[in-house]
Structure P
Amino acid sequence: MASLNPDLSIIIVNFNTKQLLYECLDSIQSKVKEITYEVFVVDNASIDGSAEMVEREFPWVKLIKNKENLGFAKANNQAIGKAKGEIILLLNSDTLIIDNNIKPLLTFMKNHKNVGIVGCKVLDENGNLSYTAINFPDLISEWWFFSYDIIRRILNVSFYKKYKGINYDKISPVDWVSGCAFFIKKEVIKKIGMLDENFFLYYEDTEYCYRAKKAGFEVIYYPFYKILHYRGKSGDPINFKTLIYCFNSSCYYFQKTHGYLYAKIFKTMCKINWLVNISFLLSFGLTTKHPKIFKKLNMFKTLFKYT
């Protein structure tokens, strides 16, 4: 399993996902074969006994216990700084390793000098393909993403723009791959640094791929190795707080990659759309007491107020 210079360093950031983390670590132990590896778990001050479970059930895991929730990027960086593998895998705690043979993927990375980051095929809990190789976001795709009700019903452009031209059945160069299973060569980290800790949650994977490509590395989708992802289970349930994290991260991404004015235009576009939704829901809400309407109304008001 472990060695002084392992083939792979696996890093898992955990926040209150004890059972999922157990299953993830168990899948690593049973499925990762024919290579040497080390595993880090960075626990972001969980209160569900996650850290104690790791110490008890997986004593071979290198556990880092934080006293507060440092966010996804900063927690990953804590382990990246200690990792000894030439390839590092950032793996969500709500994933399962389902393939026995990871070695060809690592060999592919080692044999292709320009490849810096790889994402594998990701299946959801029902066995359906998750679209985890994606084109870089732009004003329209992300404006649509944060539009929710009215605009989404009128104009469906996000899927077309985000996934156009990507073949999920063959090895392909892509813009970015999801951070749920994110293979990085250590030489990439040496050249461009670690994850940007200004991202507390979301978009850190997108920005890292953007930075890597600017530095001359290729980002590759590799469909011949699969994991299962219980999507959305590794963080808090979708709520106002996570929506705010997501939107603020998108604004920071645009500011960092495209400049202040681009980010400001994007934010203004979204706020105008939220005002339209608020006005529509208020007028509709006056004649109905349906709780879903008022929940959506509060969501738009919260987004408008705190972003």
Structure Q
Amino acid sequence: MASEKAPSAEGGSANRSEIVRVDSGQALHALTKAITQKYILDSKKTPAVRVVYRGGGIKTLCAKTADIAEASLSPTDAELMLCKENGVSLLSVSVAFDALVIAVNNRNPASSITLDALRTMWSDESYGKVSRWDQVDPGYVARPLKLYGPDSDAPVSDSFSFALFEKNGRLRGDVTVSGDDELLTKAIGRDVNAVGYVGYSQYSLHSDRIKALAVVTEQGLPIVPTPENIRNGAYRPLGRTLKLYINNRAISRPEVIDYLEFYLMNAPDLAKDLKYVALDDLEYRKALGFLKK
């Protein structure tokens, strides 16, 4: 599947120095886009906001090409080094919870999967060796295994790889990929042999089309990706916190603060509308207080 890039959202007429540059990625793009559109419609002020669906994450902050970037993983050593070389320090605020849902076709009889089975299924060492469901686990039906996922260079792929292998492995290459969550969801919904991983919000919007597998813990408990299980940390290691990272120098600009405050004030309701898992209201108030210091 070809990758499709979403258009930028931009509002207002402003000098270049007044533009708030946001690097958006696959996991948080729907929320950022909705909040930015509301900001543009509601705001009577002149500063512009430019949201680019690039998915560069923290690298774009280190390279000084963005003021704000989305991420679900902590900065890597290489990213921190690049930031240090360029005189950039980072701040972060959490805006929502999410999870990577193991999604299959509704006609697939499987209902759960262990972490070991997930590692066997997705490991690069399984490339060319594991091509059927029953090779992953003898309890599964003997049918072809078809893997679907986001682009291999997308931050969400890094999150999935880290959740399964940390730094000790990588994802296999024979995966049908797309940068468009809608295309992934439709493909899994059409292919009875399919398995893939999508964000919880995407799954929730299309739960009539695809089915989520419960992830079995080391204690043998199948944990379904529900808002409660994601929020309380039971859906490990595939639950995650979605954050905005900010270039520390940008935080001194009034237009950046204005946008971030608007983002945090509107995130609770819009996160729920878009099927993300919202933080507790207290967490949003703490983040707002942090920005106002």
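Work out which structure the value 15.6 belongs to, where mean count of other Cβ atoms within 10 Å over residues 190-197 was derived from one of P, Q.
P
A value of 20 was computed for relative contact order in percent (Cα under 8 Å, 6 or more apart); which of P, Q is the source structure?
P
Kindly point out which one of P, Q the value 20.2, 68 was derived from, the read-out being Rg and Dmax of the Cα atoms in Å.
Value 20.2, 68 for Rg and Dmax of the Cα atoms in Å corresponds to P out of P, Q.
Assuming -10000 is helix-only ellipticity at 222 nm (-39500 (n - 2.57) for each DSSP H run of 4 or more, over all residues; to 500) as calculated from a single structure, say which of P, Q it is.
Traced to structure Q.
Computing P(r) over Cα pairs in 5 Å bins from 0, in percent, for residues 30-101 alone gives 3, 13, 24, 27, 20, 10, 3, 0 for which of P, Q?
P
We did not get these values from a lab; they are worked out from the coordinates using the rules stated. Only a predicted model underlies this, so the values are computations on that prediction, with no experimental measurement involved. Cβ atoms are built from the backbone, for glycine too; each structure is taken alone.
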